[in-house]
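In structure tokens below, several structures.
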Structure P
Amino acid sequence: MYAEYWNLKDNPFLNSTDARYLFTGDQHEEAIARFAFLAESGRQAGILTGPYGVGKSTVLRHAAQHVEKSRIPVIRLDAIPGGQLPMARHILARMKIEGPSSTLPEALMSFANAAESQPGNLTRTLLCIDEAHYLAADEGLYLVHYLSNLRLFNKSAGRDEPLFTIILAGTPELLQAVRSDPSLNQRMQIVFSLAPLSEAQTSAYIQEHMRTAGGDLWVFEQEALSALFLLSGGIPRKINLLCDTALMLGFAAKANHINAAIINQAAADIGLSTDQNQNEV
């Protein structure tokens, strides 16, 4: 609605995983490279942690897209609280593994039987599980532990390799849960924590998104950028929501620039405050 007013080709602050809006040169780019290497080199598992809205899902999706170019199959899913059985069934269906799966033990045995008796029908697969902190309850991490044990014989390499490379993404509680299980923890060959953006990175993030959408880099005044950092805490999801709302308010007010007053009004409209931000840290 406001794109034409601000001379934008599209909305630069949608919470999407559009590769054009990947903020390069920062920790997200490093995380994507590390987890793509994890999968392409046939490693077992890794963990990506960080607070809500920091960009974990974006990293997972871009790492998966990179790996798919190497012709490695990818399965992406969100963890379901207490949902180990439907998750196992979903993976079985995606891999076209047949066998009983009315209970979790049956589903796990179907994985084991396929790996042992039909290895030629299976391919090493990247399994990305987002919201994996939900697996920390009700022994949900046992599913990950079991799948990480499955192996295939790679004839060309002349050795066994994991059936799955598993990437778990979740809040810091996920890392605590995994570390409390020494056997599972030993399988995690990469642990990467995403932190909120600094004030300088927040300004660069906003200006990069404006540039990508074809807009003026300086639509957001310096005081507005400072206010954005204070109110968002450097969390990309909050930055996007604030900037999107501010551009809409600026359009409605026929403003020439986005100033700190507009940012503060945007924060009030979406119910965001600095006190709330501090409570989430």
Structure Q
Amino acid sequence: MFRFQDLFRGARQDDPMVEADVWSWIESDLPFFEFVPEELRPRLRALATEILRSKEFHGAHGLQVDERMMLSIALQAALLVLRLGADSYQGWVGIVVYPGDFVIPRSVMDEDGIVHEYDEPVLGEAWEGGPVLLSWFPPETRPDELNVVLHEFAHKLDMANGGADGFPVLPSDIDRAAWRDAFSQAFKSFCQRVDSGEETAIDPYAAQSPAEFFAVLSEAFFLMPLRLRAEYPRVYGLLGELYGIDTAEGEAAIVARRWRMDHGA
């Protein structure tokens, strides 16, 4: 088990707990951080530090959780609470990190009352009132199209007012009816697209349930914001209000800069 105090043991009280160049090194492993404005970085780092103070990390299957893993997970989790604050993750403490994907035993009862047991391979899982389970991939082998940390911590936000249903606790200035309408319409549309056999840029796993739709679209909000804004602008706008950042504008600025570089402008 690793706590914040273990990670920074020996640091003087008047020193910063994590140096800026260390945070920059962690951010360089996360390409989507290019979409985050520089002026928001200090706030994110402070939130990540709060998260580290309140959580305990456990390595599973012999994995040694190191500084890089803890800082990276905390910084990504901080993105989701940029507006809401780190207290949104209160009520639980454990973060269990696995070396790659892992299996979870399941049991399900069929219509005849027979219980079927099986092992399901997963990349992560969030338990209501319990820990977050995460698979860890080094940057060179990390899938580009998904992010298990963002996904599972989005589930944690969703669970803060009960079971995961795609309806997290909302700030008072976000209209609950508007949220329900936008997400239900988008979910219905997305399910129809998946059922028709369309190959979607957004992970089709989002069609599993409203809870998975919210978690997957939260991933997309940070990983492919321009695509999400183009396909579901109302949902993108509401997620922007919830998360307190306009990631599409950040991506657009990166695209424009790269175009100018490629064309000698």
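Details
- Value 2.8, calculated as distance in nm of label points 7 Å out along Cα→Cβ at positions 81 and 97, assigned to which of P, Q: P
- Comparison of P, Q - label where Rg/Rh (Cα atoms, Kirkwood Rh) is highest: P
- When distance in nm of label points 7 Å out along Cα→Cβ at positions 137 and 153 is calculated for each of structures P, Q, structure P gives the greatest result.
- For distance in nm of label points 7 Å out along Cα→Cβ at positions 193 and 225 computed as 1.9, the structure of P, Q it came from: Q
- Highest-scoring label, criterion being relative contact order in percent (Cα under 8 Å, 6 or more apart), among P, Q: P
- If you line up P, Q by distance in nm of label points 7 Å out along Cα→Cβ at positions 185 and 217, the top spot, with the largest value, goes to P.
- Parent structure of the calculated result 0.35, given that FRET efficiency 1/(1 + (r/R0)^6) of positions 49 and 209 (r between Cβ atoms, R0 = 30 Å, to 0.05) is the read-out and P, Q the choices: Q
Every read-out reported here was derived from the displayed coordinates using simple, explicitly stated rules and does not represent laboratory data. Computed from a predicted model, the values in this text were never measured in an experiment. Cβ atoms are built from the backbone, for glycine too; each structure is taken alone.
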